[in-house]
Structure formats: C-alpha cells, structure tokens
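Bear in mind these aren't lab numbers, they're just calculated from the coordinates by the rules spelled out. Quick caveat: nothing in here was measured; it's all calculated off a predicted structure. Cβ atoms are built from the backbone, for glycine too; each structure is taken alone.
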Structure 1
Amino acid sequence: MGVHLPQPHYQLTRLAIALGPGNPLVQALSRRRCAPFGVTLRFSPSAVDLVKDVRVIRISPKNWLYAPSIAQSFDSYFGQVEPTPEGTFLVVDYSGPRLQKYRSSGLEFEINSFPEEDSAIDDYFHWYRPTEGDVVFDLGAYCGVSTYTFS
C-alpha cells in the first residue's frame with residue numbers, strides 16, 4: 001500500500017497560503033502569474049490592486065490567491081460595476097462590503113466582495129425563465145442580484 005503525496009502544485013499553493021500576501025516571494029510569484037494577462041499587482045496591508053492600463057480591480061488581501069484568475073478575466077470583473085475615479089485611475093473596489101452599481105441594469109446592491117456576474121444570471125434564464133405566480137427559491141442568494149432578477 002503506497003502513500004499518496006500531493007502534486008507539487010498543491011504543495012506550493014499550500015506553502016504560498018501559509019506565507020501569505022505580505023511575503024516578497026509570494027508577491028513575486030503572483031506578479032509573474034498575472035503578467036501574461038497585462039496585469040500588474042500592487043500589494044498593501046489593506047488591499048491588493050490588479051492594474052491594467054488605467055483600470056484597477058481592488059481586492060482584499062485575504063483574496064490575493066484569486067489574483068491570477070481575476071487577471072485572466074480582468075475585463076469581465078472590471079465591467080460588472082461602475083468604477084470610481086481615483087486620480088488618473090478608474091477603480092472597482094471589491095476589497096470589502098460596499099454599495100456597487102451594476103453597469104447592465106443601473107441597480108445598486110451592497111456587495112461583500114466579488115459581484116454576481118451578468119453571464120451567470122443569463123445562464124440561469126437559459127434553463128428556466130420564471131413567469132408570474134411562480135415560486136423561486138434562490139438558495140445562497142449572496143447579495144440578491146439574481147433574486148431581484150428572478151422577481
């Protein structure tokens with residue numbers, strides 16, 4: 001009976017998580033993984049900024065591990081809500097709870113971190129479109145964007 005060892009990728013990921021976003025090696029590796037998507041990273045104790053031209057996506061340091069995935073889909077994450085001008089930059093701030101205005105609908109929702117994506121909500125309607133009188137349960141409703149849309 002052999003012992004199953006985790007793949008090196010998972011071992012490195014666990015090490016990076018243990019070291020945290022303040023570690024210079026973790027920061028360098030994170031920057032390297034975001035660079036192919038034209039995204040640079042700026043680390044501070046209160047946020048991690050993903051920067052692409054004049055656009056910034058700000059995330060909580062506790063979510064730093066998602067930076068490469070966000071960098072890969074930068075336009076989608078940036079385009080969900082209205083940005084706020086900060087100097088010469090346009091910033092969407094997902095670093096903590098705040099009122100966000102969805103670009104597609106103009107509706108405002110208190111969002112804890114990342115917004116519900118319009119494409120995900122569109123996918124719900126691919127499978128089912130509620131009609132008047134239907135009862136819909138939105139379990140795990142997050143901030144209520146899909147619940148509002150279903151109503």
Structure 2
Amino acid sequence: MQAAAAAIGQQLFIFDVTNAGDIETAFAAFAQRGVGAVIAGASEFFFSNRKQIVALASRYRLPSSFDVRQAVDAGALMSYAPSIADAYRQAGIYVGRILKGEKPADLPVMQSTKFEFVINLKTAKALGLTIPASLLATADEVIE
C-alpha cells in the first residue's frame with residue numbers, strides 16, 4: 001500500500017492500534033495531520049471495532065474503507081473483500097471431499113477468487129462526495 005501511495009504522490013500515515021482507546025487517539029491524530037481518508041486493516045480487532053471506527057470517521061468527516069462489507073452496512077463508505085458466500089461454498093466443497101475420504105492434508109490451500117465491492121451512497125452524500133458513475137457501475141452492491 002505504501003508503494004502504491006508513493007507512486008501517485010500520496011503519503012500514508014500508519015497508526016497502530018491495539019485497544020479501543022487507541023482508536024480515539026488515532027482519529028485525533030488523523031485530524032491534526034489533515035488525513036483525507038481512513039483504511040482499516042484486515043484483522044479481527046478492526047472487525048469487532050468497526051462501529052466505533054465508522055462513528056469516528058463520520059464525526060471527523062473522513063471517508064473510510066474496510067475489508068468487510070459489514071462495515072459498509074454500519075456506515076463506512078466502501079469495502080472490497082472476499083465474498084463470504086463464496087468462501088462458505090468453498091468450505092462446503094472441502095467438507096464434502098473430506099467426508100468422501102480425502103485427507104485434509106492432501107487438499108490444496110485455496111484462496112478467494114470472488115471479491116465484492118460495496119459502496120454506501122448515504123455515507124458519500126453525508127460526506128459531500130460524488131461517486132463517479134463509472135465507479136458505481138463496477139460495484140457489486142450500492143447501498144442507497
């Protein structure tokens with residue numbers, strides 16, 4: 001992510017958080033530094049604290065992006081994440097193969113191949129953002 005930001009002339013401000021209090025501190029630091037958007041990392045911590053992060057992003061008027069669609073349901077601007085339905089389908093296929101006698105150790109490691117892009121237009125409107133039609137057309141789901 002840092003290399004991609006540098007390639008387009010942007011600077012990342014990375015703030016490591018380990019507890020709910022750190023989230024408040026991070027957003028205060030973001031405001032002080034004039035950060036333009038927030039990307040929450042992929043972790044159980046961010047998932048379990050998504051409502052607090054979304055609320056703070058709203059309070060500080062920062063667009064936020066997550067790796068889980070549940071955050072968009074909670075008010076984040078967008079998410080790009082593996083399809084949970086597809087992951088469950090793949091897990092079911094594995095269970096079936098194991099029940100038919102295949103050894104789990106012999107099964108290949110699978111990675112997600114289907115990803116979903118979700119945009120929350122209510123949040124975009126609240127932030128005063130206009131999402132280009134070309135971006136909306138690529139979204140798997142648009143929350144209005």
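Comparing 1, 2, where is distance in nm of label points 7 Å out along Cα→Cβ at positions 7 and 47 highest? Walk me through the intermediate numbers first.
On the way: 1: 3.4; 2: 2.8.
Largest value of distance in nm of label points 7 Å out along Cα→Cβ at positions 7 and 47: 1.
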Once FRET efficiency 1/(1 + (r/R0)^6) of positions 63 and 95 (r between Cβ atoms, R0 = 35 Å, to 0.05) is calculated for every structure in 1, 2, which label goes with the largest value?
1
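Kindly point out which one of 1, 2 the value 32, 23, 13 was derived from, the read-out being semi-axes √(5λ) of the Cα gyration tensor in Å.
Values: 1: 32, 23, 13; 2: 33, 19, 15.
Of the structures listed, the value fits 1.
To test your reading of the models, identify which of 1, 2 gives -0.88, -0.93 for log10 I(q)/I(0) by the Debye sum over Cα atoms at q = 0.21, 0.22 Å⁻¹, for residues 39-118 alone when calculated. Please report the intermediate quantities before stating the final value.
Working: 1: -0.93, -1.03; 2: -0.88, -0.93.
Derived from 2, not from the others.
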Can you say which of 1, 2 returns -9500 when helix-only ellipticity at 222 nm (-39500 (n - 2.57) for each DSSP H run of 4 or more, over all residues; to 500) is computed?
1
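Comparing 1, 2, where is FRET efficiency 1/(1 + (r/R0)^6) of positions 15 and 79 (r between Cβ atoms, R0 = 30 Å, to 0.05) highest?
Working: 1: 0.35; 2: 0.90.
Greatest value across 1, 2: structure 2.
Match the computed value 14 of relative contact order in percent (Cα under 8 Å, 6 or more apart) to one of the structures 1, 2, and report its label. Intermediate results must be reported in sequence, preceding the final value.
Details: 1: 14; 2: 17.
Value 14 for relative contact order in percent (Cα under 8 Å, 6 or more apart) corresponds to 1 out of 1, 2.
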With distance in nm of label points 7 Å out along Cα→Cβ at positions 71 and 87 derived as 2.1, matching label from 1, 2
1
